[in-house]
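Just so you know, all these numbers are worked out from the coordinates, no wet-lab data involved. Worth saying up front: this structure is predicted, and the values here are computed from it rather than measured. Cβ atoms are built from the backbone, for glycine too; each structure is taken alone.
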Structure 1
Amino acid sequence: MKKYFLVALIITIGCQSKKTPADLIIKGGTIYTMDDRNSVVEAVAVKADTILFAGTLAETKKYQNEKTNLIDLAGATMTPGFIESHGHIMGLGYNELNLDLMSIKNYDELVQKVKEAVAKAQPGQWILGRGWHQDKWDTKPEKIVKGFQTHDKLSEVSPNNPVFLRHASGHAGFANAKAMQIAGVNQLSVEKLESNLGEGGEIIRDKLGNPTGIFNERAQGLIGKYIPDNTAESDGKALELAMEACARNGITGFHDAGASRENIALFKKFRSEDKLKSRLYVMITGFDRKLINEWYSQGPEIDPRGVTIRSIKLNCDGALGSRGAWLLEPYTDRPEFYGMATLPMDTVLKTSRDALNYGFQVCSHAIGDRANREILNRYEIAFEENPTKIDHRFRIEHAQHLHPDDIPRFGKLGVIAAMQAIHLSSDRPWAIERLGEKRIKEGAYMWQSLLKTGAKVINGTDVPVEPINPLASFYASVTRMTLKGEPEGGYEPDEKMTREQALRSYTLDAAYGAFEEKIKGSIVPGKLADFTVFSQDIMKIPARDLLKTEVVMTVLGGKKVFEKK
């Protein structure tokens, strides 16, 4: 009997020592897993596109054979693949095709960029761009109306070419005289055109009633409908450029905030052709009710390896930069103005009810405190009417400025705050002009307060509103300083995230925001082998060095999609 037992024990030990051979082993650096039971490991083994093992180097070697590929991190730091929780993938691509105005320092530089573009264009050709932000300029224009520049200088350098330049936020646009002429916008027509916009649009006019070239929120459509449609060729090129940008920046997952029918078809085409370099979680645009109803009929489409479609994006107010964010009290620097709702709240309620019934998530854009409150109210009504729908994971995109009374409601209702920490670095220096000190300190960029309610806070950049670089947003999360390192100690420092919280917001919690935490967001066996590799240890280096850190490698499903040369 003892002999048989010994033989059985030997066979058992022999079977245990034989491990499934790995296709890839990554070692030689610090590896943060976001697994509470095994937070830092020495090596990771991968089979096909899935993590096989994460642990000690000695144990990992048991998964190695002569066919296993090896990646030596050479002292670099690896984390789960970073997930952009709120961006615009086509906007990212088109920002590389059109005029990129994100880095201009003043109005004169904007005019110069357009002048150079006009020199290369044919007469009548549209000049398009995005990224300007008047509150970030180092000098103010000579002429300002309601906080914005006027079109005079722009029109002087582009008399024969219509020009339309979108604000960095995407919530306002700047047109020259030629574009307004084509659209029939002038002193005589402007009042009638604005009255026909319905809720949520404004044409900025001077004291004489002349349009200044600034079109706020829905008023942008007055110009936009005359801009030639994108072509299938340009869309394909834009998505290709966006995929390359994601890979360069360590982004292995991307939550696309508002996709059209054409966008979705293109995403699926890229998936079928194996051209995706970042996995897409897609929000159907709320502007196309027919499209939403079609998806209600067919139900969610879940493909965590490629393109998942199970949420709806609603645009409910504007941005602080354009004074379109919907506030409970008027703007400090425009006392008669409260911003605006850009969607009826009845639509938010109906969409919330329908989405719960059909198995879809709702993701509502809200920046101002009134917009956030009104949306939370509608969500709460829908939740109370559907008590059996527990795991809804409804989101508020941005949640940038909250009334203190509404902060606890995120945790109580289970509403996810999809926030972009980089907005604090970019906006906080001038946002105080919009809201005043009290409202800023009590309710703006309240990351730690939200986390303490039990709410999930997920991170991103809102690209192309900000560059897609996740390190800038990670830096903002843990310092609450501008990218110039100001002020010392950060704005409202009690609201900083810890480094672990910041990493979770870009990985495991970001995956949770897409119902994907069981397959993404941490380095544990059975999950997808998506990794971001940084040149420095982002969890330990001095904060000032975070902005000097680079993405040196991006791995998607066990394959390198980017490596810095």
Structure 2
Amino acid sequence: MKKYLHYIIVFIFVGLLVHGQTGATSLEGSGLEFAVRFAEEAHTGSLTGRVYVMLAKSDQREPRFQVRRRGIPFWGQNVSALGPGEAGIIDESSFGFPMPSIRDIPPGEYYVQGFINVYTEFKREDGHTIWLHNDRWEGQNWLRSPGNMYSDVQKIHIDPSQKQTIAITCNHVIPPIEVEPDTKWVKRVKFQSKLLSDFWGQPMYLGATILLPKGYDENPGEYYPVNYIQGHFSLRAPYGFREKKPSADDRWGSRGYEFFEYWTSDESPRMIAVTFQHPCPYYDDSHAMNSPNLGPYGDAIMQELIPYIEENFRIIRKPYARILSGGSTGGWISFALQVFHPDFFGGTFSLCPDALDFRAQHLVDIYSHKNAYYTDFEWLRVERPVLRGTDGQIREMMKDENHYELAVGDNCRSGGQWEIYMACYGPVGEDGYPKEVWDKLTGEIDPEVARYWKEHFDLRHYLEQNWAEIGPKLEGKLHIYVGDMDSYYLNNAVVFMEKFLESTKDPYYSGVVEYGDGEPHCWGPRGAQLLKLMAEHIQKMKDSSK
């Protein structure tokens, strides 16, 4: 990360000039540093990865549990072949969030904790050798990934103006993930993917969680339609299905139990519900696509995972009986799978999908804007938001989300949302890491990479270019739902998609685009309502296929 030092200094100067701050940051050298080590008993041999230090004002929770985009300050530094007892040094050149440098720490008492994120060496099939965090079935979450290490919490007085080396030893190891046992209703599968393992040069895994319908065991000759649910990594049962009644104050558990009561009733449509587990080295899901940075995840899901599920569970293996759904990231994946495999799936119900048109990648038009973080006028620079409430109040800015990820890891190694966009939609850089569509520090957009995104993953553009061929295969299959006050401004891209879909002829798309008045992110039909809509659609598709 030291290569970003010159960027950090420029960033500080720009901040002082633009915002009129004076005296907020000293550019003189600081004597403060943190020396982060790991105990010999915590890890065998040397490691390559990233060390962190985290500061909190409260000890009600460990600092590592307070790290998030609107959380406590932390800083990171890459380390290579770090041996037991050797120190990874975090100093004034190490990038952090929300304070870029440790020199910005106000003098005072803090609860301090160290952390180490362990990377894996991947010798990829494309000839590149790179270091990334390999998922350990936690969903690409560095703060809870098995094998990563953390220290005890220390209370320390810190003054960046004074020479001070704070020694931190990471002596605790995060244990393996415990997977819940199967039940009558919920089954889990996991296996090594040959396609992915060959590409990455390491064992790579796919999985699924399957929710069975009422009467499945009692009727061994009956086959069922399937709902392939797309979304973030989770080992929980589809739809939050929960067999045991929770406490009254457990809101999510109560919803899951209510769904259990519906699913096991005579009223519920009989189908199988499946969620995929396909975490990749860049995110908690691969977007279920083939791409130069990710390898053949799309092929692995279509040629390995789905066939495995349909061979081991009694699923009707016909297009009309395969229905996709998902929200947010899962909304994009479910829509993309339907578009790129129009003959295989019988319809998609996509809620609040990530940008279906990159003229509205949230509020960024990657084709015409020059900077993702700011809109520049002649005498004014206006920062671009990325998260709002339904009252219009801004919750987060684009710059801050990206800088948080940059503090977690450079080269798209944070495991964050923007990283999977870069990795899935973009080309490979000369160093083997994703070529970023915009500079993560400055926000400057790369037009060449933006064009690559357009030609490969802009779904509105793809449909427009190929409608004559694939339109007849998609007629009546596309259903989109989004709040018109979507928290991440994703409704703007839906408007672009709807405008195209409404213009279609021979055939007209004959689907649904529906907006929730004043509704936030992930508005749309859910649970029992969604199941009924899908059951009606399946019957319609079945009748039309005769």
Structure 3
Amino acid sequence: MTSKLKTYQAPKFIFVVGGVISSVGKGIAAASIGKIIKSRGYKVSNIKCDMYVNIDAGTIRPAEHGEVFVGEDGVEADQDLGNYERFTDQVCTKDNYITTGQVYQEVIRRERNLEYHGEDVEVVPDIPNEIIRRIKNCQKKNKSEVTIIEFGGTIGEYQLLLFLEAARIMKANKPNDIFFVMASYILAPKLIGEQKSKPTQFAIRTLNSAGIAPDFIYCRSEKPLEEAIRNTISTVCSLPKERIISAPDVYSIYDVPVNFEKEKFGEVILKTLGLKSKKKNMQDWVAFSQKIKNIDKQVTIGIVGKYFNLKSCIDTYISVIEAIKHASWYHNVKPNIVWLDSEKYEKNPEKLKELKKVDGIIVPGGFGARGTEGMILAADYAHKNNIPYFGLCLGMQILTISFARKILRNKEVNSTEFEEGVKHPVICTMEDQIDKIHNKDYGGTMRLGAHIAKLSKGSLSFKAYQKENISERHRHRYEFNNKYLEILEKNGLRIAAINPEHNLVEIVEVKGHPWMVGVQFHPEFKSRPLRPHPLFRDFIKAAIKNQ
């Protein structure tokens, strides 16, 4: 009797690197590759490598670096981890995020502990080896058959060299298991009227100088790639034309995996990796991408915030924006997002009248006192005029302050974050944060990651979730002050959810209002294109009704 032995398949690693222009969609490309490989029946994981000496993204201003995405375990990471989760529906943790700071910190720690056994510690090979260790550790923990690693920045940047060296070493040791995708932008100057590939050619040769040859070229452009350009790049790269992928501008980022399928990228990449397609299951995603193109009706959502003048709002609030889109599309409407600067309401309250033009109001997360009085005025306006209001983290605290000022009939109601020595601190510093703030121990010390909350039956939130116990991701140092819980509850503020472990208020709602909800967590991080977050879904429903 003979037995059939299962053939061991070595894990595959795909590195996604940029060309000479940043912001061309490497993150979306990496997420889309994960999506199409997963749809073919393989287990995938995504990693983002940032060149920053920061240990994580938590201490970087959102206006500087974009949104800080919080993982399930509390990691404060680059916003691309949000794209990975939304596309592959896989949970990201600290293992999915690597920075230069983390790598050097660990190498120095090991050196101080004699873990190098007295050997001299050098930048090469010890820094690349630590990068490799982290990549392999993520693969093992996730048991992924294909791991996609995105390198931040552009080719030729000095700070990228050690990461490229790590990838080169991996390729040298396992040439059949390591592959490279270069994401490059194909210019098309209007005065010339044709696409130009010289920047991409230069990027390829620069990558070659690091000892690496791309296995695929992901060509971003305004229009589909011209065949002559594909031929030129094929010659320069010594690559089959089928591995040069056209990636023109699309209606939404969710079209990218669909375009990949049109280019037969799924088939080509599996063939190149030496893998067989176990199945092909992207029908629901394809149907979704078609559906959203044919939606005509709109819902207008006003986002009242304060990070509007420094960098793109889209980067600062990317997960909020995507969660709004997911929920709107679910209800067969497309969102018209209006950016409302809270500081102008402080200077001129008459401008609050513009809120009449929106169907719903969101006050998102943020830090510091700047602009908060304008947010409180916006919450007052939403309360008075029955406009659906959704407060996220800071927005929940704003709702509480706004409500408490009415009940206590006292303007000396505030958060200890905004006003030191405030008479009525309805929002106060968390006990375990007091010493951390005093000692300026800021990095990675907030209340972070997933925490449990128990919902109150009969609340709007319970109606949305349809269950009593939930888990949501947090990022804050301040909380609802329970000293004011009884008086506010008696006067119409519903405490809709409590964290049972520490008795912390997680959700507040205003009774008698069509939909006025504030949450201490960040529900936007768990929204998915095919599965909108329950609270965003019901908020958009209320906003449509308000039309």
Checklist outcome for this item: Comparing distance in nm of label points 7 Å out along Cα→Cβ at positions 99 and 307 across structures 1, 2, 3, the largest value goes to 2
Next on the checklist: Quick check on the output: 9.2 is mean projected area of the Cα convex hull in nm², for residues 339-490 alone, derived from one of 1, 2, 3. Which one produced it?
Outcome noted: 1
Next on the checklist: Quick check: 3.9 is what I get for distance in nm of label points 7 Å out along Cα→Cβ at positions 379 and 483, calculated from one of 1, 2, 3. Which structure matches?
Outcome noted: 2
